[in-house]
Each structure stands twice: as structure tokens, then as C-alpha cells.
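Where a number appears in this text, it was derived from the coordinates with a stated rule and is not lab data. In this text the structure is predicted, and so the values were computed from the model without any measurement. Cβ atoms are built from the backbone, for glycine too; each structure is taken alone.
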Structure P
């Protein structure tokens, strides 16, 4: 698939449910999205790696190669936004997907309006390279560039997902002030935080591991939010 029309958002659906894929294509037919589908793990991974898509909808259970392995291999080469599609109530799948680098997850069955909202939210985040934020922000040995949406520890580039960058950038630009959970969820999901925001906690946990040795620490302020500070503070 060639993205000849740059005005159309290219979405790849990797799901062995052929009927569901057809419904997604039909629902978004007039939305400005250009959608294609792959129905096996190997074919889905091959298409995902061709770097022609703006977002990927990835099912967990796939023939030949499951969604987790696809995501793991994809993250070695690409930061394309990924929304995992999981069985309703399978919280362990949600957490595993987020740990592997997914930007969001959606439980099956889902309504098309909810899917559209999730897609729009993830795309807004991934395209949030703002002209007013071209500068680089640094704290400790950590450096983040809003223009390129990349992060470094010293001179070493960090492996970081789009969602992780958004969280880390928000914390770094707060200048040592507390960022509330509602503020983080407002950026990520366009809503307030719920009492048990498991997805956010997973992202924060991963960022703490990834920033080890950067001279910074992400502190949790109980019942409020988070603050990024130098580890000597």
C-alpha cells in the first residue's frame, strides 16, 4: 500500500477476525482514514514493518505469531503508535501490552465510536510536535527534544514509546513542580484519571526503569500525581 494521499491517515488492522476488519473498514470509510487489514501474525508484522502506516490496531490472539511478539519485534525498529485489541477483562494482556510498548488498549467487544475516540486520541499525541516547543529540555543527564520526540541519557538515545515520551516531556517541562494524575490523563486520554489508572502506573514504572542512570527520579506524590526531580533532591 502506497500512501499517495498525504492527507489520509493510514491505519493497519492486524486481526484474524475478517468480519470485524470489514466492519472497521466500513465504519471509517468516510472518515479520511485509509485502512488495510492483515489476518495472520507473520503477514501483519511484514506490513507493520514497511513504515507506511500512521497507526496500528493489533489483536493479541493471531495465527502464526501473537500480538505480543509482533509488538516486541516492531518496537525494535519503529515507534509507530499501536493500540492493542484484547479480550474484555483480560487485564494481564493489557498490562503485558503496555509493557511491550503499546500506546493504548481496547477490550473486545467494543463499539465503533469508542474505537474512533481511542484512535483520535493516540493520533493527536503522536502528532503533537508543536512549533512552539522546538527547544530541548534537560534535567540531570536526561535530554528531550520536542521537535524530534526523542530522548537521550547523556549521548545514548533512549528506547521510548510515543506515550512514554509524552509523559516524560510533561514531567520534565514542569520544572520540578508536581504534575497531577488528571493532568497526565488529560494529555494522554483527554479525560480525568480514574481511581485505578493501571495503564498510567505501568507507563510510570517503565519510565523509572528506563531513566536509571540519568540523574533523575520520578517521585509519586500520594493521591496527587508525580514530579520529576534530580536524584540528589
Structure Q
């Protein structure tokens, strides 16, 4: 039986020549969970985007650059980092099409933030904009190490995996500020920063702010995120 195909939203570099890519950890996590990863190059060609939707059984929106603040109704402030309107437009269009199919979606780091923006939410352009003192969310330790604790909401998909709390890795300086339409907050850090969201009505649309793909070989619960995602894909 054919393994289900998981589309990975490509990122884009600033080098010459420009390259579309996805970090190998995403591919490895999908393969370990018995899926076939397929990196989806950046494009705004509607026919190609529709082909992506037809070919793929589920979608992972990956980490990467900051999202251009204009897409959530703000002008860019000094601490917003590298952005790419081309990348944003591609991923926004892909997310809208994927979401409409009801196929499973997993958003990781930027992918969670993109999910939130498309659904009408906003972001902190930098965590220094948060009202209270925040933890260090850009860890300088090994990516296989964990950086801070998160607490999960009872009744969420992630609570079913982790229970009340877990330690996670962390490489972000932006975060969800106002959740998008029908997104429930399913995890927060001890400083109040939103660390995970889940859509109330979609069969499986989950976003996490950390990078579980880097931890699948050292933490069975992190791997369970991908296993449950693939279970939903295989149920189609």
C-alpha cells in the first residue's frame, strides 16, 4: 500500500542562487511516522498550488523567516527580522487551499504563526512587546536540549499526548498575540506566551511554537505529535 504523501511548505533563502528548501529534520520525522515527505517549492502559480493539494494527503507548515507584518495589519517595527513577501504569499495561498480540503495540517514555529495570521490573528513582532517579562525563547543551547516548560489545556490534542506539562526546545522571537478565528489556545509557557493552538472545527489543524521534529529520536511524546498527525492522514 502506498505511503501517504505529506507536503512540506518550502522556505526560501536570501542567497544567490535562491533555493527552496525544508530542513532534513522535518523529512526524517515524516519518514519515521510512516509518511512520504514532499517539499513543495515556492510558487504563486495557482495551477501548481492546486496540484500540490491534489498530490498531498496532509501538510506540514515549517519554520523559517518572520511573517511580513502587513499581512496582519501592522507596519514593520525595528525588531522584526528577515521577511519575504514572496514566501508569505505562497504559504498563505497554500494554507488556504489545504485548510479548505479538511486534510490534516500541522504548523511548526513559523507554521503555527502563519496559521494564526491566515485565520485573522496577530503576532508580537518581537517578544519584547509582551506586557510582562518573558523567558528566553531563542535558546543558545543544543537544539536537542529543552529550554523551558509549557502547560497544556485539558481537552486538547496535545494534553492527550503530554498531560499537564512538558519541556520544549525554543527558537522563536515572535509569537501569537491575538488568536485567529476558531483557534483555541492549547498551551502556554510560564510567562504567558502562547505555545500551541488547535482549530475547534477542523479535523486536525494543530500548531506548536517549538520544534518537535528535532526531538523525535530522543522524546517519544514529541514523536507522538507526528504519529497522531499521520493517524489522521491515514484515516482519510
Structure R
């Protein structure tokens, strides 16, 4: 079942056309990775889906409903949750308060408590630091917190924007393992990631963006072995 379908999407920054008619889809139970160089349109795609940017043309259908042009809070209410590039946690709030902010649309206190316990089970380090200010956490811990905050909203689709950026390799491995665990629990994931090798290794399917267009698409494994991808994005000669 297709839960997200994007068709012929055109998005502008002022006079600059950032997305030039892209189409993609995410099916139930999938991890779908978007890879590409800086400026290719990866983050713009997520921002357009999440309602932060309004497309001038094209359709975005989520679970059968057209959502193109809806304000971001309405998109969030429908269950599309974005974990933004750069974490953007609340630095003066504690870990626990940051997680509670992820559940601000929810009223089920028991369910919120269960979700927080789930986050602490996936990220034991956050449990240890639950009363610590978010701004005092390491970069890896802040990424855990940002991901956990997204989980607190019980997403029907989780969109992750550059979760490995600036992190040590051991932390990157842990973050990607967590992405796979979340997906195994039934959360569909749309992943924007510059670490093309790791993104494609865990993806069911992937898309390669180049200057606002889809240049290639296929299974994660298929793209990982594609000669063009290997030369351009994996640094092979």
C-alpha cells in the first residue's frame, strides 16, 4: 500500500526553481532514501511534503488525502513527522521536556508515558540524562533526542533529514541501527542522507536527486551497485 505519493512537484525559493517536477512514493513498511549532492533538492523535498514550503505545481497525497499546500501543523496532525537537519532541540529544556514537546498534540497520558519509555529503551543514554538540559548534550545525544522527540508524536511517516551529519562513525552506526529498528516496528521512513552508502544499505528503495530532478531510482541494493552512483556518490574511481 502506498502511503505517500508525490507527483510532478515544483517548488521555488523566490525566482529559483529548487524542485523541477519530481515524483516519488513511500509504501507501507518501507525505508526510502533520498541521496544527492548539496543543493540537489533533498531537504527542499522534505520541507515541501511537511508544509514548510508551498509547491507551485504538483500533488502530494498522504494516505489518500491531498496535502499539498497544507500548513505545517496540519500536516503534522495527519501523522507526517519531520526530524530536521541540525537537530533543533530546545537547548534550555531538559531531555524529558524536549520529549514531551514531541507529544504536544496528544492527550493520552498513559500512551505518552509508554512512548517515552520506548524512547528510553531505544536510547538508554537519554534515560541517564533525562533531567539534563538539551543544550549540554553531545551532538550524538542531541540527534538521539531529536529522533526520540519525533517518535513521541507516534508518526505514520517519519522523515529524517541528515541524521548522521557531524557525528562520529560509532554514533552514526547506532543511529542507523535505530532507524532500522523503528522501521521493523512498522514505521515507514523517508530518509535524506549524504552518507549514500549507509542510506542505500538500509533502504528498500531509493532516489537520486540532481539539481531538482530525479536522476535515478531503484532498490537500495540496486542503486548501491550502480556504476554511476558508485562513481559520483561513493567516491569510487
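So percent of Cα pairs over 18 Å apart, for residues 32-79 alone, computed for just one structure, reads 52; which one of P, Q, R is that? Please report the intermediate quantities before stating the final value.
Details: P: 22; Q: 52; R: 31.
Working through the options, I get structure Q.
Identify the structure, out of P, Q, R, from whose coordinates relative contact order in percent (Cα under 8 Å, 6 or more apart) was calculated to give 20. Comparing all candidates, it corresponds to Q. Between structures P, Q, R, the calculation of distance in nm of label points 7 Å out along Cα→Cβ at positions 24 and 200 yields its largest number for Q.
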